[in-house]
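Dropping the structures in below, format is structure tokens.
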Structure I
Amino acid sequence: MEGGFDFAILIRNAPFLWGGMVLTLQLTGLAVAGGLALGLVLAVLRLSRIPFVPALVAGYVNFLRSMPLILAIFWFYTLIPKLTGQSVSSFYSVLIAFILFEAAYYSEIIRAGISSVRRGQIAAALALGLSNAQAMRYVVLPQAIRTMIPVLLTQSIVMLQDTSLVYVVGLRDFLTTADIVAGRDSRPVELYMFVALTFLVVCFSASRLVNRLRRRYAL
């Protein structure tokens, strides 16, 4: 089919494209989960009073946030094999880069959420006999999460979009698989439009969810 929009090419290559989408979703899910876990630790450490620890964490966060993500991907892709002395798959090197990179952003979001809780409530929790860890777990975090969730979801949407950079290390994510099909069958319009519409639907749906959560948890 030379003219018009060829829907058949999308159907014929659906399994291949789906494989790319699975990789994209895997990277996004694992990077978000790992980034949130590490970001929470970094945020708590940055708010601690342990000498030098907040400054070290701030240095890590500012360094990663000032680095382009594509540079971080290249850096960890070449650095990890040298540190471990053995080859590491592109998937895991990119995943580590995403987790460490996103943790820097998540930590700032979490720190801002924790800081938004009034100090008087923390003092009251400590006065009731709770430890610092218990006060953080039962008093601070439940309230901070209300303000953090919309921003965390927005950053996760950005993470989904950023997975398209993995083509630089040879991973076949959703965009890369579409690019392969487009080049092989000479149908770039169909493939790139399909990718754009897919990301539009996913990101628009997630944005609507973010807006609903913002209204729901508005203080």
Structure II
Amino acid sequence: MGMIKRYGMIVILEHWLVAISGIGLIFTGLGCLPLFKRYYISEIYGLKWTEDFHIVTQLHYIFAVFFMYTVLFHVFFHLIRREFGLLPKKGDLGRAVKMIFASFGIGKEPKADKWLPEQRWAYVLFGIVIFFVSSTGMLKVLKNLEWVLFHPETESFLNLLHTISGGIFILFFVVHVLFVLVVKANWPLLKAIFTGKVKEEYAKRRHPIWYEREKS
């Protein structure tokens, strides 16, 4: 068997722009708390600049621009093309549980389409977290303007919500990376996000519904 196309170039670019800007947001976000000087991370060679709150904040804004642009492009691009394959379907929650157990050798995987059921649920949950962390982040930027005033309690709640949603974002990001790197069954997907293709044998075995549709 040969290879079968899974991701187009636009999807690959979307993924890596979100990944790179997301990592940048996590790093600079932790620097804004600030944590790097407090825990002597800034003492590591080459990281002295992380002590400068102004530099870290400006970089956080730059990464946020790239991140938000890519997220908005992703939403509108796939909405216009009516590509809704990543939205959860009826019965996905039960299939997702079975799929996760099967990834660790417990039970048998249910037949899957192009996107695994747990991927669809993760997509929606990640989207909700991104909405909260992005919206609170934009409000935090607005409050820095002289003509925008927030009540102190509102500002405190905004900071808390941004910190909590940011922490959940980091957790989701780490879990996503671990599931790709640790679970051997997902390794072909890691290669595909670089090349855009997977082996037909893998597609036929793990994504039979999608494979049959592509080959028909």
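Remarks
- Entry that produces 4.4 once distance in nm of label points 7 Å out along Cα→Cβ at positions 7 and 87 is calculated, selected from I, II: I
- Value 3.0, calculated as distance in nm of label points 7 Å out along Cα→Cβ at positions 63 and 199, assigned to which of I, II: I
- Answer label among I, II for the case where distance in nm of label points 7 Å out along Cα→Cβ at positions 71 and 111, calculated from the coordinates, equals 2.0: I
- Structure responsible for 2.0, with distance in nm of label points 7 Å out along Cα→Cβ at positions 15 and 175 calculated and labels I, II on offer: II
- Entry that produces 61, 40, 33 once Cα extents along the principal axes in Å is calculated, selected from I, II: II
- Answer label among I, II for the case where helix-only ellipticity at 222 nm (-39500 (n - 2.57) for each DSSP H run of 4 or more, over all residues; to 500), calculated from the coordinates, equals -23000: II
- Ranking I, II by FRET efficiency 1/(1 + (r/R0)^6) of positions 39 and 95 (r between Cβ atoms, R0 = 30 Å, to 0.05), the structure that comes out highest: I
Values quoted throughout were computed directly from the atomic coordinates according to the rules given, and no laboratory measurement underlies them. Just so we're clear, the structure is a prediction, and the values are computed from it rather than from any experiment. Cβ atoms are built from the backbone, for glycine too; each structure is taken alone.
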